[in-house]
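Student: Just below sit the structures, each encoded as structure tokens.
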Structure 1
């Protein structure tokens, strides 16, 4: 299967604060991206899935990538 590049916009709650995030990931489909976000933020920040609100998942081209780690993989 061919992987695609996705840009994810959302926010998560830690305590009383809400943090906005934008993340770029390579993945097979949007469901896989969603699971990776939940897993990564859960392990990194120790938060539950219901504290993560994904606003938008958008497929982007290689020219639109801003993340240097994703660029290195291309």
Structure 2
């Protein structure tokens, strides 16, 4: 496998991980909003809020890393 093909596969793998993070974020946000609307604010609600923040940070960092890898493709 050539170097550029290897990099393309790595970027595709990063896109899959980003898709998983988006799915987790959507489900976590919907569950947390549902708990808030039902006025069921307890420790699980706050764990949901914390996980939304952590998943968002993970997605942002992964997106920046993927853009960096895409920019590196120009050099190959």
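Student: Suppose you compute FRET efficiency 1/(1 + (r/R0)^6) of positions 4 and 28 (r between Cβ atoms, R0 = 35 Å, to 0.05) for every structure in 1, 2: which one lands on 0.45? Provide the component values of the computation, followed by the final result.
Tutor: Details: 1: 1.00; 2: 0.45.
Derived from 2, not from the others.
Student: Let me ask something else about it. Suppose FRET efficiency 1/(1 + (r/R0)^6) of positions 20 and 36 (r between Cβ atoms, R0 = 25 Å, to 0.05) works out to 0.85; of 1, 2, which structure was it derived from? Kindly include the intermediate steps, with their values, before the conclusion.
Tutor: Numbers: 1: 0.85; 2: 0.55.
Among 1, 2, the structure yielding 0.85 for FRET efficiency 1/(1 + (r/R0)^6) of positions 20 and 36 (r between Cβ atoms, R0 = 25 Å, to 0.05) is 1.
Student: Further, regarding this structure: If helix-only ellipticity at 222 nm (-39500 (n - 2.57) for each DSSP H run of 4 or more, over all residues; to 500) comes out at -31500 when worked out from the coordinates, which of 1, 2 was used?
Tutor: Of the structures listed, the value fits 2.
Student: Who wins on relative contact order in percent (Cα under 8 Å, 6 or more apart) among 1, 2, i.e. which is largest?
Tutor: On the way: 1: 39; 2: 49.
Checked 1, 2; max of relative contact order in percent (Cα under 8 Å, 6 or more apart) sits with 2.
Student: Another question, then. Here distance in nm of label points 7 Å out along Cα→Cβ at positions 12 and 44 has been calculated and equals 0.7, so which of 1, 2 was it run on? Show your work: numbers first, answer last.
Tutor: On the way: 1: 0.7; 2: 3.9.
Here the read-out was taken from 1.
Bear in mind that the values in this text are calculations on the coordinates, not laboratory data. Quick caveat: nothing in here was measured; it's all calculated off a predicted structure. Cβ atoms are built from the backbone, for glycine too; each structure is taken alone.
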